[in-house]
Structure I
């Protein structure tokens, strides 16, 4: 079965790429080195949030944006995770439960799993307390081989961080740790 991702996760990527190319048309060739010719078909069309797209396209597009637009800066990617969350909440309002940071994180993790079909890499809540949470992103070997897996991990962390703040957490702090198996641990604390 083909791995797919819902368009919800691609909308911001495509907008970012198209806006970047409007200002920097000379950089299209750089993207051609990282994207396949068939990827441009999706980029030129309107991405529909409810439609399914190949996971490999999502990976290539994320990698290209990380390398060219974010200039391989993980903190830029983490900040992009804040924007992704803002846009997701416009459509999927039920993810956010005011003053319920842990429940909001659980809903987000459940949503994330449902919208990446047949993708075995998963983020799970492994510990929680009133003002803290520990989440682990377990990547399958195939995803660990992908150059932008670390960038995706940071983007996802940025979304966790933004969600906790949106749910009422104050002074949110997050540490992202890459473990020896190249999986990621997110330690979140808030007041």
Structure II
């Protein structure tokens, strides 16, 4: 019994003295400036973006053109694809081009469907200062046909205020805003 108590005390002491670094969570807050377009009676269904494999919750950084790494203990608060899809939806709603804009699964037979892939969502260390890079491929299609109405690959790079991951979220917010503002403007022309 005495040995069991001593063993439990040693185990408890070991657990108490170890410190584990917590995970730091970052989010983005893109400030959108979208011009209003002339309204139509069309509806637009947006499918959630698909993300390239590395762009999950861990924050990724690029050391070279061919080397992408995750930060230890640094993550996005949400999946990047969800944050960018929401910003894109907000930008298209703000443009007021469509009668209704929403998740394609929630709209009753939308006229047009917007799909896309989040291709890059990373901190780039190959330049000084470091930059946040966001790149998205989007396709706008007629829901009843197979023809593409518009397609484009949009990218933005925004410098960090300092070469530190703590400066990534504001820079990525600006990069995402630039990409979705471009997308909203080009889609509103259709």
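Since every read-out is calculated from the coordinates, none of them should be taken as a lab result. None of the values given here were measured: they were computed from a predicted structure. Cβ atoms are built from the backbone, for glycine too; each structure is taken alone.
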Suppose you compute mean count of other Cβ atoms within 10 Å over residues 153-160 for every structure in I, II: which one lands on 17.4? II
With P(r) over Cα pairs in 10 Å bins from 0, in percent coming out at 9, 32, 26, 15, 8, 5, 4, 1, 0, pick the structure among I, II it was computed from. II
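Comparing mean projected area of the Cα convex hull in nm², for residues 57-120 alone across I, II, which structure shows the greatest value?
II
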Ranked by distance in nm of label points 7 Å out along Cα→Cβ at positions 25 and 41, which of I, II sits at the highest value? II
From which structure (I, II) was FRET efficiency 1/(1 + (r/R0)^6) of positions 113 and 169 (r between Cβ atoms, R0 = 35 Å, to 0.05) calculated, if the value obtained is 0.70? II
So helix-only ellipticity at 222 nm (-39500 (n - 2.57) for each DSSP H run of 4 or more, over all residues; to 500), computed for just one structure, reads -15000; which one of I, II is that? I
Determine which structure produced the value 1.7 for distance in nm of label points 7 Å out along Cα→Cβ at positions 65 and 161, calculated from the coordinates; the candidates are I, II. I
The value 1.7 for distance in nm of label points 7 Å out along Cα→Cβ at positions 97 and 145 was derived from one model only; which of I, II is it? II
